[in-house]
Structure P
Amino acid sequence: MVLLTKENLERVIIILNQIGNELSADPVFGLNIIKAPQVLRIQSFDDSCITIRMLGDCKPMKQWNLRSELIRRKKG
């Protein structure tokens, strides 16, 4: 996920971890999650943006649907 540097980084990390936990608890999507997606690290940081890396574990071949849903929830 890419953020503008003006965003409150701690707040964003809390929100992203919450979204990962909610996805894991979802009655449909959660069935395919082994470990909830959580913020792993700050991937890169420059004058205009911050890139954050999330990581979770899921059942084989389910990562693409879960990734799409995670992105959709981050946009909401």
Structure Q
Amino acid sequence: MDIRTFPGTCIKTSVLGMGCMRLPVLDEENHPVDHKAAVALIRKAIDNGVTYIDTAYGYHGGDSEVTVGEALKTVIAKR
């Protein structure tokens, strides 16, 4: 994964990010999020070098943020 530094800072991030507006869902109405599949997807992205994850309260009615938090907990616990 290519990593870039923000100009004038020491902040680094992956060139490729992961947007969490469209996570796997259990039905066709975009709710509820399939947490098991979504957490696995986010962890796979992180395992492959993604360091930028985009989420917002409006994504899946706030469930996107909860799911990203679940995925990050497991990744942080491994380190």
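Overview of values
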quantity: Which of P, Q yields 3.1 [distance in nm of label points 7 Å out along Cα→Cβ at positions 48 and 64, calculated]; calculated: P
quantity: When distance in nm of label points 7 Å out along Cα→Cβ at positions 24 and 40 is computed for each of P, Q, the largest belongs to; calculated: P
quantity: Structure responsible for 5.8, with mean projected area of the Cα convex hull in nm² calculated and labels P, Q on offer; calculated: Q
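Laboratory data are not the source of any read-out in this text; all were calculated from the coordinates shown. All of these numbers come straight from a predicted model, not from anything done at the bench. Cβ atoms are built from the backbone, for glycine too; each structure is taken alone.
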